[in-house]
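S.K.: Following this line, the structures themselves.
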Structure I
Amino acid sequence: MRDGESWSAPNGLQATVYISLDEESLIIDRVTRFDVSPEYAVLTTQRRERYAVEVEGVRALRFVTDAK
């Protein structure tokens, strides 16, 4: 669901975000909210962890449904 410059996963859907960090990669799973500005994105996970990343580093998003 989009709300301005933010996206929230509806109930039953989670995202995994793949981020490029030079020669390494960072994978953030169970993302439920994605707030975007021109340069940065703030990712919030199901565990209420928050990550700020450069938008340029985001390489892929994977969406999955909860297996309940």
Structure II
Amino acid sequence: MNETTKILYEKAKFFKDRELVVHISKKNNWFHNGKIIVLKHDFIILMDEITGEMPIFFDEIFEIEKREEKE
């Protein structure tokens, strides 16, 4: 696991443990919003607000951050 993947893994673990909604920016300029329901060493499974359950590999992720609350 490289340093970037370690950082993304620790952030994902933090958000999953606290059941926070996240905003994930991918390297291909797409993004997803939802809750992390499964965390593995090389990927997560996200319950996306629009498309439902989906796997996302850490190699695809540019950034993971807490999603701002909707108004």
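Just so you know, all these numbers are worked out from the coordinates, no wet-lab data involved. This is a predicted model, so every value here is computed, not measured.
S.K.: For Rg/Rh (Cα atoms, Kirkwood Rh), the calculated result is 0.93, so let me know which of I, II that is.
M.R.: Value 0.93 for Rg/Rh (Cα atoms, Kirkwood Rh) corresponds to II out of I, II.
S.K.: For which of the structures I, II does the calculation of helix-only ellipticity at 222 nm (-39500 (n - 2.57) for each DSSP H run of 4 or more, over all residues; to 500) return -7000?
M.R.: Structure II accounts for this read-out.
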